[in-house]
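Structures incoming, each one as C-alpha cells.
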Structure P
Amino acid sequence: MDPALRSDFLRALRRDLPGAFQEADGGVVILPGNRDQVALALALAYQYRQQLRVPGQPASDGRTDAFVLDLMRMTDVIKFDEPSRIAHVQAGMRVHALEDELRRRGLSLGAHSSARDFEVGEWLALGAPGARDNADDVVDQIVAGLEVVLPDGRPIAIRPAPRRAVGPDLVSAYIGARGRLGVIVGAHVVARLRVESTPVGYLFPTRDGAEQALAWIRGKGVRPLRAYVQDAPEGSALRLKLATGDGVAEACREVARATAVALGGVLIDAKLELPKARAPQGAPASAIVTELAARLDPRGVLG
C-alpha cells in the first residue's frame with residue numbers, strides 16, 4: 001500500500017469527516033452517522049485506493065493495514081409500516097434491539113437467539129444466520145428492501161416491492177455477500193406476528209430418513225417455526241418448533257406427528273436444542289460474488 005496515498009486519505013478524512021473517525025495505535029476506525037457519511041468514506045477510499053474492513057468481513061482476513069468502517073452510530077428505526085409490518089432500520093442497529101422494538105408491537109423477526117448480538121447489516125452480510133428457513137414459508141421474506149453504498153461511494157436503494165418471477169434479485173445478491181459488493185447501510189425487514197409454540201422431536205435411524213420426513217411434513221402444508229435435523233448416537237433427530245393455540249395449529253401438529261411416525265420416527269425428548277447459528281467466518285465467497293466484486297470494486301476497496 002502506497003504510504004503517500006494512505007497519508008492523503010487520512011488527510012481527506014480529517015478534512016471531510018471531522019468527528020467521524022478515531023485514530024489509535026496506528027489504526028483508524030471510521031464511525032459514520034448516516035448513509036451520506038458512509039458514501040463519502042467509500043468514495044475517498046476508492047479515490048485514494050485504500051482498503052476498508054466493513055461489516056460482514058472477518059477481522060482475520062490478513063489485511064492488517066485496512067481501515068475499519070463501523071456503523072455503531074447508525075442504530076435508528078427510521079420508519080415502521082403497520083399494515084405491511086415492515087421496519088426500515090439503519091444497519092448498525094443490533095438484532096436484539098430490533099427484536100425489543102418489535103416485541104412491543106407483538107411482532108418478531110423469528111430469528112434464533114444466537115443472531116441477537118449481530119448488527120442488522122452485519123447479520124445480513126453474513127447471510128442472516130439463525131433466520132427462519134424459507135422452506136418453511138414460501139411467501140416469507142425477511143428482507144423486503146436494502147440501502148447499499150457501492151465500493152466507489154455511489155448509494156443505491158432497493159425499495160420494498162413484491163418479488164418478481166423474472167429479472168435479477170438484487171436483495172439476494174447482497175445477503176451473504178460478506179460486504180464484498182458494497183456496504184449495507186439500511187434494511188426494510190419484515191416482521192411476523194409472535195405466536196405461542198411448542199417443540200417436538202422424532203428420532204430416525206438415519207439422517208436421510210429424518211430429512212425425508214421433514215420434506216414430507218412441509219409437503220403436506222405444515223410450516224414449522226423452526227426445523228432442523230440433528231445427528232445423535234442412536235441415529236438422527238428431527239426437531240420441530242410448531243405453533244399452538246388454535247384448531248389449525250393443532251391439526252398441523254397432528255399431521256407432523258402422523259407423518260413422522262409413519263416414516264419410522266419415534267417421539268423423543270421435546271427439548272429444542274438449536275445449534276449455534278453463527279455463519280462460518282472463513283467461508284470462501286461464491287464464484288458469482290467474486291465476479292461481481294471484480295466488476296464493482298476493481299480497486300479492491302472492500303477486499
Structure Q
Amino acid sequence: MLSHARGATYDELRSGFRWGLPERFNMGTACADEQAPSALALVEQLPDGTVREHTFGQLTDGSDRLANALVGLGVGPGDRVGVALPQRLETGLAHLAAWKLGAVSVPLSGLFGPDALRFRLGDADARVVLVDEAGLERAAEVAAQLDGLQVVVVGGSPAAPYRGYDDLVAAAAGRLEAAETTPDTPGLLIYTSGTTGQPKGALHGHRVLLGHLPGYELMFDFFPRANDRVWTPADWAWIGGLMDALMPAWFHGVPVVGAARHRFDPDWALDLVRAHRVRAAFLPPRARWPPSSS
C-alpha cells in the first residue's frame with residue numbers, strides 16, 4: 001500500500017495519503033488465493049522442534065477444503081466460527097476459510113477457561129469452535145451448555161459428538177467459490193479483555209486488514225522488503241498477533257514463522273529468530289525481558 005513511497009518523509013506521506021478501498025474485498029482470498037502458489041507462506045515450528053513449511057498454494061487448498069467442511073456443518077455467510085488455537089497452520093486456515101465463506105471468525109485464546117469461552121461463544125452465537133486436544137475438555141464443557149455449538153478438534157481422533165479436523169477436511173471437496181464480500185461485510189468478531197465489565201465483541205468488516213496495513217508497513221520501514229520473514233510471540237487470537245503480524249504478512253506474500261508457546265522466553269525467542277532468519281518481529285512490550293548471559 002505504501003511501498004511505492006519508500007523514501008518519502010512522514011509529512012509527504014501524510015499529505016498525499018488517500019484511502020482507496022476496492023468495491024469487492026475478501027481477506028481470505030487476498031491472503032491466500034491471490035499469492036504465488038509456490039511461494040513460502042508459513043514456517044511452522046512444532047513443540048517438539050520439528051519444522052514444517054507450507055506454501056500459499058497449500059493455504060488456498062487447505063482453506064478451501066476447510067470451508068467446504070464447515071458448509072457441511074451448517075456454516076454459512078454471517079455465521080460465527082470460534083478459533084481457539086495456538087500458532088499453527090490450522091489457525092490461519094480457520095480464519096481464511098471463514099472469511100471465504102462470508103462467515104465471521106472469532107479469535108479465542110487457548111488459555112481461556114470454560115467461563116471465558118462460554119461467555120464469548122454464547123454471546124457470539126457461534127455455530128462451530130475449533131480447538132486442539134488440550135482445549136477439548138473445556139470446549140466440551142461449554143458445548144454441553146450452548147445449544148447447537150459444534151466442536152472440531154485439531155489433532156487426534158475425538159469420540160462423537162466431537163468432530164476430528166483431519167477427517168472432516170479429508171472428506172471435503174477441494175475447490176471453493178469464495179463469497180463476494182465488500183470491505184464492510186462482517187468478517188472478524190474480536191472480544192475486549194473485559195477489565196471493566198463483561199468482554200464486548202467488536203465486529204469488523206473485511207476492511208479491518210486494509211486499515212492495519214499503512215501502520216504495519218511504516219512500522220517495518222516500508223514493509224515488505226526483500227527476504228523479509230515475520231514473527232511475533234503474540235497469540236494470533238489477539239488483534240495484534242492476527243492483524244499486526246500474520247495477515248498483513250500474508251497479504252503481502254511474505255512468509256510467517258509460527259511457533260506455539262504459552263510463556264515468553266527470551267533465549268528461546270532469540271534462537272527462533274536466528275534459526276528461521278526472521279527480519280520483521282512484532283514484539284509486545286512484555287517481550288523485552290533480557291536474555292540470559294549465555
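What follows is calculated from the coordinates using simple rules that are stated; it is not laboratory data. Since the model is a prediction, treat every value here as computed from it, not as a measurement. Cβ atoms are built from the backbone, for glycine too; each structure is taken alone.
4.0 is what came out when distance in nm of label points 7 Å out along Cα→Cβ at positions 112 and 152 was calculated for one structure; which of P, Q is it?
Only one of P, Q returns 4.0 for distance in nm of label points 7 Å out along Cα→Cβ at positions 112 and 152, namely P.
Please state which of the structures P, Q yields 2.5 when distance in nm of label points 7 Å out along Cα→Cβ at positions 48 and 96 is computed from it.
Q
I have 38, 35, 26 for Cα extents along the principal axes in Å, for residues 72-183 alone, calculated from one of the structures P, Q. Which structure is it?
Going label by label, the one that fits is P.
Given a computed value of 27 for percent of Cα pairs over 36 Å apart, which structure among P, Q does it belong to?
Label of the source structure: P.
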